[in-house]
Each structure stands twice: as structure tokens, then as C-alpha cells.
Structure I
Amino acid sequence: MAPHRASGPLAPQQNARTESPPPNPSHVPIMSASPASLFTPAAKAMAEKLGLKMGRANLDEFAATLDELARINPNLVAVTSDSRGSGKLAPFGKTWPKQLVEVGIAEQNLVGITAGLAACGKKAFGVSPGCFLTARSLEQIKNDVCYSDVPAVLIGISSGVSYGALGTTHHSLHDLAVLRAINNLTIFVPADNFESRHAILAAAQATKPVFVRFGKAPMYHLHPPVTKFATGQAITVREGNDVAFIATGETVVHALLAAGHLAEQGLQCRVLSVHTIKPLDRAAILQAGRECRAVVTVEEHMVNGGLGEACAAVLLQGGVGKPFRIVGIPDEETVTGSQADIFRHYGISMEGLAGVALNLLKPAH
């Protein structure tokens, strides 16, 4: 059943699906709606020590890069499902009205239309909230895009728990698991503006299906401009051989801050930004597992079927046995609150990740 949608002359102009939170059962903990930041004062202080500068939301970087590409490619088309506002594509639609297709709240149609445009020679980007795109339209992603082998690009916006207090209906914590199980699909999960821009540039050149996952929060810049970006190659954000933090998306910065915090305690931690979930950089994961004393994976996703289990499979099949933990959203009814609340509740923070690492290094009794 399609979500309730206001209509008529008094209908709100923005996405009706994000107007107000759904009713919350009394047994689900309710957390604060909008804390000031994803980062505690101590985490902000560490970011300053590490010389990190705050950038914009990765979605804003996506929109700017898409606009840049449209200026040189009249065959580029964006397709949205009532998502031009939340997808930051309203300016794109005004500048390139003939290169934007609005299908309304009809995600299955969005994937089919995006696939059809791609099959006809257009560089088609289908943009929709990740929670709906990868659940309601999964059959179309599998058959219309991947089985049909068309170079469509699907953009899952506001993924993970970006919609926060809107609750589980709007959380996208299954997407990496289900998409990893579909063959012939490249999956990007950028960590910062640099990775976001280069993921979109790579997607624009791809001759195979691509999915790109974005959140909503402003992100610190993690890489210098000269950093190399290549599909399927993780980026080493920090060197170290005590603990390896293998992270993806908007969790990478928290892993980096945890590494900085642990450095003050004499531990040198490696931080890998796995911006490509598929194909996975098996070599970098194996090297980290062999060279470090422990491995912690971090993701804004269910602990089942995501980056952590993918890394565990790589390490086990590679004969690497080290203390190992997956940090993500556990298999339970999730709490309701902002992205920052949920991150802190489940230990996706500088403090939480540092604690996990220290526990892994404790000698067994």
C-alpha cells in the first residue's frame, strides 16, 4: 500500500513522506528529536586536533556534481519519486527542466523508467529515499536494471537512519544486505564530499548498473584533494597496526576520531574507508587483518548482511583469525530518535568505538 499522501491545492510542496513521524508504540524508547550535532564536544575537539574541516552534506555534493555533469551532457537525466526536495534536485529541475522526470510516489515506476532511459542511451540517475527504493522496488532493481544489464544509476538518499525520528519505516538498514545479494551491481557508500563527488563521476562513466547510498548530515572532509579514488579500492585514512577500523559511509569519520582518541592512549589504529561495498577490496581487508591485532567494522546498517559480515567472510576464507567485532544496528526493534541519538545509543561514536577497540585488545582470561 502506498504511503498516505496529501493532495489538492493545500498539499505541502515538500515530500509528504517526511512531514511528521509515524505513531510510536509505547514500548519503543523515544529519544530527543534533534540534538545539536552528530559529534560530542570531545569529538569536535578531536576533529580540530586532527585538522578536519567541516564540509557540506554528501547529498549537496551529489547535486552539485550532477549539475556539473548535466552542463556537458544533454543526455543526462534525473528521475525522482517526489524526491527533488529531499534529493537536493530542485535547483537542477529549474536549470534543466527537460532533464528531470518526476514520477511521484511510485518507486517501482521510477526504477523501470530509469532503466528504460538508460537502455535508450540516456545517462539516467534514479533518485529516491533508500528505504523505499531498495524495498518496494527490489524486484525492478533485480530484473529491470541488473538482469537487463543497463547502465542505470540508482541513488538511495537519506539512507541508514538519516530520517531519524520518522522511525523504522523510514530507516534503510537492509539495503546493503539485499543489494549485495543481487549480481551485476556496483555499490558505492561515500564517506565525505570527496568520495561523493568521485563516486558520482565514476557512476556517470559506468557501463554497468550502479547504486550509490547517501545520508543527510554535513560531513567532515577526510581526504586531501590529491587522494586517489578508484572503484573497488578502499582508502587508508590513517595508518596503524594495533586496531583496524574498517568503516563505510558516514561512520568513517567516527572511526577516524576514535583512532585519534586512542592515539592519545598510545595505540596506533588503521582506518579504512570502504567507499565501494561491491566489488569489495579484499586485498586491503586481508592486509589489515594480517597486520593489525584486532579488527572493528563500522556501518550504518543492520549487523546482518552488511560490511561487517562481508569482511568476516573475507578474513575467515583468507585464514586470518583476529579479535573481531561488527558495530552497526543490532537485530532488534530500533529506538526512535535523531541520527545522532541512534548512533550514540548503538556506540557508533568516537567514544563507543574506542571502547570496543580497547575491549578487543584486553587479554583473554
Structure II
Amino acid sequence: MDQIQNEKNNLYNRLRSIENDLSEASRAITDAESKVASVDAAMGALPSRLSSIRGRGYAAMGHLDKTIELLTKKWADASPMVKQSLANSLQPITPQINNLRSDASRLRNEIDMSQISTAQSHASRLAIDASTIKSRTVSEASRVTAPVAEVMSSLGAVDRDLKIGETTLGLFSQAGFPMKQEESPVLAIGGKNMGPEKVEGTLYFTNQRFVFEGKKEVVLEKKLFIVTKKRIDKVVMVEQPIGALSEILKGRVGLIAGIGVYVKFRPETGLPDAVYDVKGWEADVITRFYTYIIGGEADRDIATTKGLSPSQAPTIKVTRCPYCGAPQSQEIYKGQTTIKCEYCGSQIPLT
């Protein structure tokens, strides 16, 4: 009796291995179908997503226009072949897998009924068939989806940047401060100022300014020391020309807070470093976009997207005070809109 039970246990183990092979084969087909459908849907949405953010005033990240154009063409050329291979080479394997699953079900009945000899012979043939179809399916799925994998790699980067643009526009639409003339949104990310008050808010970057707008709770009514009515006000806590920043560094901002960014200002501004708690990947985005803005690439992209020639793009030219005629020697930061005359104290608009 023990011997029969041991043989049945061995057969059940072989059956599980057979069923696992068939499941892997089936999963390879499902995964391939899912990848093709997912890329097809995502690629179809790219042009409209780009058109949406451009239409709402997001002119930065000029690479998106050309990248999406090239990627859309690449997928348009590759997708018919991919879908044909999926339909002709991979999907027809599904009925074969189902037939082998039926055989596996019969094998289970033979084991249950202690038909040991028949089950052993059946298991040997079925194990070979299941292993063969698994190898064939996995290999075919890899071949069929190879062009998809190439597109998915580029698609991931484009989708990430589109999401940044979409999120940025959403946060700018909620900002409590007005945009200035010739100013264009580039990046907005939620974060917490790690100063004494630990204020939640949003870090805003335009091609001209850095702004941190905090959310402060204002108590409107108390009863017996209990707050019964309050409101949340938006308060601009930091507003500086982008050129007044000397650097932005990613780093640890606290034991609990973890990773964030250190915004450092030029010494002549007299401002202390500002520390903000953001997610680790957001810190990378902030440092990337600060370099993009301060290096002038954002301005070039914005001018191109808006259809401006370099000569039409905003420039700053100040040599003398228009009020007292004194020459100006002070440094002008990128994004600065006015300076104070060193001699008469007048505010000089930078145009």
C-alpha cells in the first residue's frame, strides 16, 4: 500500500510540473498579447496628450514633439508585422495548450484511480509534450515581441515626461500667484519646506523664476480652545529669479523625511539654503530641470515651440539707468525682471 502511495505521489509531482509548463506557455501568449495591446493604446494616445499640454500652454521639453513623431512612425511601421506574427504564429498555439490541459486532467483521473502503469506511460509522453510546447511558445513570444520591447523602452521615457508636463500644468492652474509676461511653466512638484514650520506646498519652476508656495492653516473660529472653523491659505514663501539660485542638490533632508533637495542661493542674495522634502525620483527630476532651465535650453525650446525666432525671444539689455543715466555694473540674474539703480535707487524694468 505504501509503495502505491509513493508512486502516486511521484506521479502527482510530475503532473504539477506538466501543469506548470502549460501555465508558463499560456502566460507567454497572454503577456505578448497584453504588451502589444498596451503599446498600441499608449502609442495611439501620445499625439493627443502632447497636443493637450501644448494647447494649455506648456511649451517646454521641445524634444517631445520630434520624439513622438518618430516613435509614432516607428510603431506604425512595426505594428502590422507584430500583430500578424501574433495572430499567425503565437495565438494558434492556445488550442494545443488546451488539448494538453485536457490530457493532464485525464492523467489526474488515472492517478486518482491508482492506474499506476497507465498513468506512468501517459505522464512520460505528456511531460515531453508540455516541455516542448513551453519552450516553443516562450521562444516564439520573445521573437514576436522583440520590436515591442524596443518601442516600450522609448515609450516609457516619453510617457514619464508627458506626465511631468501634465502634472506641472495641473499644479500651475492651482497656483495663487500670477505668471509674468514672457514667463512659461517648466516644472511643478509638491514638497515640504523643512524649515522650523515644516510647511507643505509646491515648488514651481518657470523659465524665469523659482517659487515655493506654501499652504498655511488659518484659524477662523475656536470654541473652548477647539478649532471649529479654519481655512487653508496659499502663501508665497520664496520667490526668486532662477539666476539667483547657485545650485540645487539632491540629498538626505532628515531621518524621517529621507531624500529631498537643497536649494542654494547666491551669496549676494543673503538668503539661506532652502531644504525641501520630496520623493527620491522627484529630486532627480528637479535637479534635471534646474540644469535644463539655467543652461538656457528651456528658453530655446519654449521659443521654438511658440514659433519665435531667436531674435524674437525675450532678451535682457540694460546698460544705463533711464532715470539718472548712470551706467549699471551689477549682475543680472536669469529671469530677473527689474533691478535697482545703484545711484538713484529707481526700479529699472528689464526689457
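Using helix-only ellipticity at 222 nm (-39500 (n - 2.57) for each DSSP H run of 4 or more, over all residues; to 500) as the calculated read-out, with -9500 as its value, let me know the right label among I, II.
The structure behind it is I.
Identify the structure, out of I, II, from whose coordinates mean count of other Cβ atoms within 10 Å over residues 169-176 was calculated to give 23.4.
Here the read-out was taken from I.
Out of I, II, which one gives 31.7, 112 for Rg and Dmax of the Cα atoms in Å as computed from the coordinates? Walk me through the numbers on the way to the answer.
Values: I: 20.0, 68; II: 31.7, 112.
That value comes from structure II.
Work out which structure the value -0.85, -1.11, -1.15 belongs to, where log10 I(q)/I(0) by the Debye sum over Cα atoms at q = 0.15, 0.20, 0.21 Å⁻¹, for residues 81-208 alone was derived from one of I, II.
Values: I: -0.69, -1.31, -1.45; II: -0.85, -1.11, -1.15.
Only one of I, II returns -0.85, -1.11, -1.15 for log10 I(q)/I(0) by the Debye sum over Cα atoms at q = 0.15, 0.20, 0.21 Å⁻¹, for residues 81-208 alone, namely II.
Among the shown structures I, II, from which was the value 0.70 of FRET efficiency 1/(1 + (r/R0)^6) of positions 57 and 305 (r between Cβ atoms, R0 = 30 Å, to 0.05) calculated?
The read-out comes from structure I.
Just checking, which of I, II has the largest value of relative contact order in percent (Cα under 8 Å, 6 or more apart)?
With respect to relative contact order in percent (Cα under 8 Å, 6 or more apart), the highest-scoring structure among I, II is I.
Read-outs throughout are calculated quantities, based only on the coordinates presented, and are distinct from any laboratory measurement. None of the values given here were measured: they were computed from a predicted structure. Cβ atoms are built from the backbone, for glycine too; each structure is taken alone.
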